[in-house]
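Listed after this line are the structures, all set down as structure tokens.
Just so you know, all these numbers are worked out from the coordinates, no wet-lab data involved. Keep in mind that what you see is a predicted model, and the values were worked out from it rather than measured. Cβ atoms are built from the backbone, for glycine too; each structure is taken alone.
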Structure I
């Protein structure tokens, strides 16, 4: 059985955090919440409303270089053994 997971790594001075989600949208929301902490609307303008726009804006403003204000979002396939039916299902 194959399961697709979306992994987000957020970087912090106190240590990195790894988050795993079953849906890409959940992973994107995690990134949006993380990035909002670093977004200065006075300097950078309005906060982007989608992950794609946020990613593009992060590039435009050169925000990837900081120890804290960066993330990674990856899709991974995880292969699990096929489930065996329980005694009640036989």
Structure II
């Protein structure tokens, strides 16, 4: 394959990784921040729930999107290395 094709594959895979993985990561972090804010507010009001509340973590959909984004990111790096190797 010509070097520019490898570069195009790397760019497309990198953009795909960002488009798939970034929204899932932002959603997960926003939920974690919201839970933290709720806990601080309840503690400030003196209504702290008894015991340690377990964290929800990532949903299955978020985890799947993160894995797909990581796989596309790895493919982008491999394509970029192929670009450098063939040029």
Structure III
């Protein structure tokens, strides 16, 4: 059953990305955080590539993660950064 759920999510994800390309989003600030101009101008795929480059992850590794694991990873990374600031 997990394979079917993943397949459906994959199809829905592809539809989501296609639909998302046509939307205009607020670019700055986001939750009161100013966003640099270069990041404002990047597409969803380019933003994922940027993350992969900065963390030296294999190409498409971040892009291909489902949304919940991406958020979970970012939460853990934020926690790690905050722990580093506390030390």
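Using the calculated result 44 for relative contact order in percent (Cα under 8 Å, 6 or more apart), pick out the matching structure from I, II, III. Intermediate values should be presented prior to the final figure.
Numbers: I: 44; II: 65; III: 12.
Considering all the candidates, the number was obtained from I.
Figure out for me which of the structures I, II, III the number 2.6 belongs to, where distance in nm of label points 7 Å out along Cα→Cβ at positions 46 and 62 was derived from the coordinates. Computing distance in nm of label points 7 Å out along Cα→Cβ at positions 46 and 62 on every structure in I, II, III gives 2.6 only for I. If helix-only ellipticity at 222 nm (-39500 (n - 2.57) for each DSSP H run of 4 or more, over all residues; to 500) is computed to be -8500, which of I, II, III is the source? Computing helix-only ellipticity at 222 nm (-39500 (n - 2.57) for each DSSP H run of 4 or more, over all residues; to 500) on every structure in I, II, III gives -8500 only for I. Structures I, II, III were shown, and semi-axes √(5λ) of the Cα gyration tensor in Å at 25, 20, 13 was computed from III.
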